[in-house]
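I've put the structures underneath this note.
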Structure I
Amino acid sequence: MSAPVILVTGADLAPQARALLSDYSLVFAGRTPTEEDIVALCRAQDPVGIIVRYSKVGDAAMAAAPSLKVIAKHGSGTDTIDKTAAAARGIQVLAAAGANAAAVAEHALALMLACAKSVATLDGRMRQGHWDKATHKSLELEGRTVGLVGLGAIGQRFARMAQAMGMRVIGFDPFAKEWPAFITRVEMEDIWRESDVISLHCPLTPDNARMVNAESLARCRQGVILINTARGGLVDEPALWAAVQSGKVFAAGLDSFSVEPMPADHIFLSEPRILLSPHIGGVTADAYVKMGVGAAENVLKVLAEAPMRRAF
């Protein structure tokens, strides 16, 4: 009797997560699997579960795995999984909600501070031999307004950090189940109009794709800061670049992009006021374990409830 297969769309999984899945055969797709790679592995291995780290999992992959019962995200964002196709096939899709909340919220805070204090620019200037003490003035965040779009585990953690710094916190989230007293509930229009800093913490959906665009940026305060540690598809990238060029946006701190990895000729690479990181907000040693364990537990929960076909 051979153990049922769980496919991991990545090259590794935390030892704690692997231990939880010791009754299963783990198959790893490698560091940079393509959708075609995932389909081929599903066809060859017929997994009962998939843990999604990288690449997309679409209907073709699900069709190639007739025993598939559950797709678990190694993290919180499930936009790389075709949830409509999964629902049609009776496959459960689960996220490790909150597993990387501390990591991402801290990264958003780091990007906000780096933008406000011109950290990268000043570092570069000093390395070129300049001493800008007499000419440079950073932005002070105390007393300013930060507008949050999305108030799940990550957004609420970031909100507490901003509030502790003396910032006024406003938020928009029509689906939020909890609403801390220190966050003022507003409409989306108020986020654009009142915020000195806007930080995105919402999932990407067809309704909010490119919500940061030329029209919405035009409604923002002059010199607004934009932080995005959510999904790149929330931002119209050429519109943001143009707004930074014009000064409408003082600076932007981005951890996700429409196309990943970012193309070598991307317009953002030539603009020092747009600070970039390679979608690693949730990648810490601690979050790696928490996301892996959360994904493994989600897989086991579903498989414990579902009849399973074993190969002999």
Structure II
Amino acid sequence: MTLDANIAKAKGYIAHFAETGVLNHIDGASVPAASGKTFETISPVDLTPLAKVAKGGAEDIDAAVAAAKKAFPAWSKTPGAERRKILIKVAEAIEARAEELAFTECLDTGQALRFMSKAAIRGAANFRFFADQAPHAENGEVTRTPTQMNTTSRRPIGPVGVITPWNTPFMLSTWKIAPALAAGCTVVHKPAEFSPMTAKLLVEIAESAGLPAGVLNVVNGFGEDAGKRLTEHPDIKAIAFVGESRTGSMIMAQGAKSLKRVHFELGGKNPVIVFDDADIDRAVDAATFMIYSLNGERCTSSSRL
């Protein structure tokens, strides 16, 4: 298929977003921002506007957190085996719509289809992997010595916030959302403002597969308002974030007052070490691929050689 044909197919998949906009998703319903404000998401492919996006703020985050808090008791008490069944159905639903997810993400991020098609399937694999952990999510550990015994237990801690980046956003969001759901936590997800479309598709797919309303909520917006309120909200018990180190430091400071737990994947350097006995041609190919694949938009880009 030609590039023009791929772009046309992608635009066909996201035509509904052009008509309705990319709305927030709170307590099972698609809703505009409380303020009525929007912003545009623009395709890096040809710089054309794709859709209007709800510009969420503190009020929207508060509503999403309230929904997650309301849904938490029932979801956390759902047996792990039952959560597993639901998450497996989510994985199957993702696979059924993998092409739509891949094409949508291509146009929203500017990534090549060869990578985004695999990323969609990887998202389903993430849900399958963590679904299998759900029945054992609360298993603790007992260690003994001749004179002492130490017992640990695991419990879902409540609503958690997930903030994800603009590169391969769908797959990276499943890395954070799937384990939280498997553990019995509920989620408020703020996707990157540059690529918000597949976050809305994910919550719709998850609820169509049986995930109860309010267990996964999505609020679009910018870090300085929606993101900051999410990281400071007293009812959010933990924050998962993928992004640059400076922002991670700010999030940790914002959550410190309420002693939030954090799970960070921050900016780093990825060295490639080539030894004297290496096949130099293969090493050059590998280093070049790691630097320039995914349009260079990868957190594992080999930035040092």
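Derivation of every value follows stated rules applied to the coordinates shown; laboratory data play no part. Quick caveat, the model's predicted, so the values are computed rather than measured. Cβ atoms are built from the backbone, for glycine too; each structure is taken alone.
Miscellaneous remarks
- Computed 15.1 for mean count of other Cβ atoms within 10 Å over residues 76-83 - originating structure among I, II: II
- If distance in nm of label points 7 Å out along Cα→Cβ at positions 100 and 164 is computed and equals 2.2, the structure in I, II: I
- Source structure of the calculated read-out (mean count of other Cβ atoms within 10 Å over residues 20-27, 15.9) within I, II: I.
- Origin of the derived value 0.9 (distance in nm of label points 7 Å out along Cα→Cβ at positions 28 and 292; candidates I, II): I
- Structures I, II were compared on mean count of other Cβ atoms within 10 Å over residues 44-51, and the highest value belongs to I.
- For helix-only ellipticity at 222 nm (-39500 (n - 2.57) for each DSSP H run of 4 or more, over all residues; to 500) computed as -15000, the structure of I, II it came from: II
- Which entry (I, II) yields the derived value 2.6 for distance in nm of label points 7 Å out along Cα→Cβ at positions 124 and 220: II
- Winner on mean count of other Cβ atoms within 10 Å over residues 132-139 once structures I, II are ranked, highest first: II
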